[in-house]
Structure 1
Amino acid sequence: MPKIINHEERKQQIAQAMWRVILDKGMEGATVRNIAEEAGLSLGALRHYFSTQDDLLVYAMTLVQERATTRIEAVLKKELPPKEMVLAVLYEIVPINEETRAEMEVWFAFVAYVNHRKEELPIPDDGIWAGVQKVMHYLQATSLLKEGLDLDLESERLYSLIDGIAIHAMLEPERLDAERVRKTIRYHIDSICMEA
């Protein structure tokens, strides 16, 4: 009896193999041959799923974004107090565990590699700016934000904080460990919210 292959699972397996190659050898080491070898597939089998390296690249980037979105959606289903909900969502997009650290490293490698090709590749948006705006509107709608804040500027500031802390936590994990990342984000959210 022929083996039934779940094609979506196989595509994810290949994309995750690409992530591992990037983490180990950088984007320059992410050749089709190295990715096929890491995935345990022949070049022909890999090309059956992704006819070009660009197809695989876009799929792998999209998968990183989808995994973060899935985690955030799971957080949103929990019954948490509003401020804790906001913090839990923000913690899902910064590198504070092995999974989010690997995703962040791969995402930044992707972005640096394809930045000059934005017009020719359908590069997915990381969604962080839109997410930060939703977080700020949520804090405002739940009457947690301090009076008189400029929502647009506060959104920009939170976005900058999240992006900056993500980069530094990735580059300096011994200085900016998970606890310090969480503490810094909480400190900022506390600074813009009314006291309980």
Structure 2
Amino acid sequence: MDCRFILSGFDGEALLQELKGLIRTIPDYPKPGILFRDVTTLFGDAQGLKAAVTQMAEPFRGLPIDAVAGIEARGFILGGAIADRLGCGFIPIRKKGKLPWKTIGQEYSLEYGVDVIEIHEDALAPGQRILIVDDLIATGGTAEAAVKLVRRSGGTIVGATFIIDLSDLGGLALLKGHGINCQALVAFEGH
């Protein structure tokens, strides 16, 4: 795909449609029947990446945010850039066993079992205001675990932002049920 993204001249909806067009769909990955939404093609387009980061950060600009918590792994790419835009710190949320210091973890359900995400036990101070970032929200299990992890650490969730919402799977509704101000730039139907 050879996409040349041009920021000027687009209204908001056209901009989001252009971003959506930069996302590659891979059928039957990681298993048959799944349509994998691959943001690496959007990341590879300099202007597309810049626009995505800008649009993800914009609703939270001017709010008191102490840190962005990015969920492994694509949330690291986006979260670092958004933290820079918002002038705040960055907290990595990683899979169990990947952080080098003392951690606290939070379990969440997968289709066939349970997984755990972790942060360093000293990653945030009580009362810090945190924005959660990831590339995609599907069922919301990982994002919900991130919310619980930040809250258990004494943090306050300012919001959550994603590039993609797989709207049929209900993840944004799940987070909103926890009182989270959340957004996704684009939505895709299906899995």
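From 1, 2, which structure was distance in nm of label points 7 Å out along Cα→Cβ at positions 43 and 75 = 1.5 calculated on?
2
Upon calculation of P(r) over Cα pairs in 5 Å bins from 0, in percent from the atomic coordinates, which of the structures 1, 2 produces 1, 7, 14, 17, 17, 14, 11, 8, 6, 3, 2, 1, 0, 0?
Only structure 1 yields this read-out.
If helix-only ellipticity at 222 nm (-39500 (n - 2.57) for each DSSP H run of 4 or more, over all residues; to 500) is calculated from each of 1, 2, which structure is the one that comes out at -9000? Walk me through the numbers on the way to the answer.
Values: 1: -22500; 2: -9000.
Structure 2 accounts for this read-out.
1, 2: which one has distance in nm of label points 7 Å out along Cα→Cβ at positions 19 and 155, as calculated, at 2.9? Working shown, then result.
Numbers: 1: 2.9; 2: 2.1.
Clearly, the read-out refers to 1.
Kindly point out which one of 1, 2 the value -0.57, -0.86 was derived from, the read-out being log10 I(q)/I(0) by the Debye sum over Cα atoms at q = 0.14, 0.20 Å⁻¹, for residues 99-162 alone.
Among 1, 2, the structure yielding -0.57, -0.86 for log10 I(q)/I(0) by the Debye sum over Cα atoms at q = 0.14, 0.20 Å⁻¹, for residues 99-162 alone is 1.
If relative contact order in percent (Cα under 8 Å, 6 or more apart) is calculated from each of 1, 2, which structure is the one that comes out at 21?
Derived from the structure labelled 1.
So if we calculate distance in nm of label points 7 Å out along Cα→Cβ at positions 59 and 147 for every structure here (1, 2), which label has the highest result?
Details: 1: 5.6; 2: 1.3.
Largest value of distance in nm of label points 7 Å out along Cα→Cβ at positions 59 and 147: 1.
A short reminder: the numbers here are calculations on the coordinates, not readings from a lab. The model shown is predicted, which means the values in this text are computed figures rather than measured ones. Cβ atoms are built from the backbone, for glycine too; each structure is taken alone.
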